[in-house]
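Each structure below appears as structure tokens.
Every read-out reported here was derived from the displayed coordinates using simple, explicitly stated rules and does not represent laboratory data. All values derive from a computational prediction rather than experimental measurement. Cβ atoms are built from the backbone, for glycine too; each structure is taken alone.
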Structure P
Amino acid sequence: MKTKIWIALLAVYIVWGSTYLVIRFAVETLPPFLSGGLRFLVSGAILLIWRRAAGDAPPTLRQWRSAAIVGTLLLLGGNGLVSWAEQTVPSGIAALIIGAVPMFMVIADALRPNGGRPTAGVIAGLAIGFSGIYLLVGPSEFSDGLHLNVFGVTALLIAGFLWAIGSICGKTLDLPKSALMTTGAEMLTGGFALMAASAANGELKGFSFVQVSTDSWLALAYLIAFGSMIGFVAYAWLLQNAPIPLVATYAYVNPLVAVFLGNWFAQEPLTPRILAASAIIVGSVVFINSAGRSNRSKPPKKAMVTANE
């Protein structure tokens, strides 16, 4: 069993860590919201058909509504904005900012009615984490040749916050008992939301699939087959068979995998500033999660998914 756990965990580490880089290749010639819509419509349909054939109960109308809310927040607000931002922001930088989603979740949870109030330790972790983000995207005094697009960075910060809200909604709304059925419903509804955003953003005007490069098609195929299918299946299996604290480590590893893959395969910058910010952000997320667990009487039922998958 231990061997299977580590194989599945490595799959989640590598597959989900690589999706940031692959998204960058996809949006080179595919409009960002359109690429996301195609990805999640196909992935969602496959998952729903598979799980129905396996005997899972279909979502009720109420559950479809809940899935649409969560799917729109996660996949349009989260993944869609990540794809849009990666037109101008390196994939490794995007991964680091989105890797701070646990920080945004603490804030979103504190702002909601009857939400949890962060402890002093968690607040200290937030301060450390946001100092890392400030170091990463901050003023020119920190510059070591890295100049980030302000609109892309802003989109990533909004994406992280919307992903956090969607994650919290997913814990409270009525959704199917099957994790994969829920994922399929969220992917399908989120895919429709992305397609609507693509049309509203004017991405389809003058666009032709003939213009799409082979690299972008291959990237989209990878995102469907590996990022959305293999990654989620491995993750769902881990939730049932591995200790939750071990599963949660993917949230720390994925941004680092993305940073190094971006440097190796796309020559994205890897400077002392980026390395220092990486250590601060990832370290703060580890600290916040540890501090949060120490103040809960029961462990969480499932680990959190980040916005790239």
Structure Q
Amino acid sequence: MNSTNKFQYIVKDEDAGISYKDLVRNHFTFSGRLMTKLKQNNLVFINGKTIKMYLPAHVGDIITVELPDEKSNFIPEPIDVYPVFEDSDLLIINKQPGYVVHPTKGHPLHTMANGIMKYMIDTNQNFKIRFINRLDMNTSGLLVVAKNSHSQDEFTKQMKENKVAKRYVAIVKGLIEEDQGTVNAPLGRPDPERVERGVVEGGHPSITHYKVLERYPAGYTLVELLLETGRTHQIRVHMSYIGHPVLGDHLYGGENPWLIERQALHARFLSFYHPVTGNFMEVEAPLPEDMLKTIEKLRESASPI
């Protein structure tokens, strides 16, 4: 699968006399940074030839834009990658728990980036890995990778404009009485030296909507969560803040190794507009095995666990 996209536009009557540069800018919504790269690398062609971008367009001219050929150089590792959707612009995978998304000082290897490098080799692809969203190491679910800078810019813009819907499923401690609710509490770092986030005065505005899917007599609730903002640890902190920490979350008070060894949190659903075609899309990742087994245990138990 070739990940270098070509964009084309045929000059219309009403475009005559407008510069090629302005037509490219108006019709492809490329970022300023990408426009500079296109110019520097002579990647805009008029009727198959490079031409000065400031010249006026003629009716019938075919403007073709090729995106820069860029690649990542992470070390490939045999880590399972489960694509949920893929085309020449996006790769959306169902990330398994236990993997950091991107190499860091603490985790230079065994990350999803290393797994995707191996996946690229196996599928004969070559693109720069651009993660659009991040998931905590022990959170599973939908992880979006842009294969080019234009897709990254467009998707990120949608997220800022609240056009991307992200729904999670979690098992939380305690029985939530109301069927749905909203947590609106600012988040920040109570201690800059520590990884934990918390509800702090003057923190970043953060909103989480929750809906009860199932209650278990054992003292747990299955909830669906819709994020209006995407702060670090947002769901984990917000649910703990209202007294219902995510099961298995040792950082925010939900630990119970008898039931599950990681936080029972899964990014299940995503809707967005495709960054190139503009088509409305919905993708879903089924619940992982460990959460399904935990739900089974909770359904079978009539007393608190």
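From P, Q, which structure was FRET efficiency 1/(1 + (r/R0)^6) of positions 72 and 224 (r between Cβ atoms, R0 = 30 Å, to 0.05) = 0.95 calculated on?
Going through each structure in turn, the value belongs to P.
Quick check for you: by Rg/Rh (Cα atoms, Kirkwood Rh), which of P, Q is greatest?
The maximum falls on structure Q.
Could you tell me which structure in P, Q was used to calculate log10 I(q)/I(0) by the Debye sum over Cα atoms at q = 0.12, 0.18, 0.21, 0.23 Å⁻¹, for residues 88-151 alone as -0.39, -0.75, -0.90, -0.99?
Computed on structure P.
Work out FRET efficiency 1/(1 + (r/R0)^6) of positions 136 and 192 (r between Cβ atoms, R0 = 30 Å, to 0.05) for each of structures P, Q, then name the structure with the largest result.
Q
Among the shown structures P, Q, from which was the value 15 of relative contact order in percent (Cα under 8 Å, 6 or more apart) calculated?
Q
Starting from the value 26.0: which structure in P, Q was mean count of other Cβ atoms within 10 Å over residues 32-39 calculated from?
Source structure for this number: P.
For which of the structures P, Q does the calculation of helix-only ellipticity at 222 nm (-39500 (n - 2.57) for each DSSP H run of 4 or more, over all residues; to 500) return -6000?
Q
So distance in nm of label points 7 Å out along Cα→Cβ at positions 64 and 112, computed for just one structure, reads 2.4; which one of P, Q is that?
P
Compute mean count of other Cβ atoms within 10 Å over residues 184-191 for each of P, Q and report the one that scores greatest.
P
With mean count of other Cβ atoms within 10 Å over residues 16-23 derived from the coordinates and found to be 15.6, which of P, Q does the value describe?
Of the options listed, only Q reproduces it.
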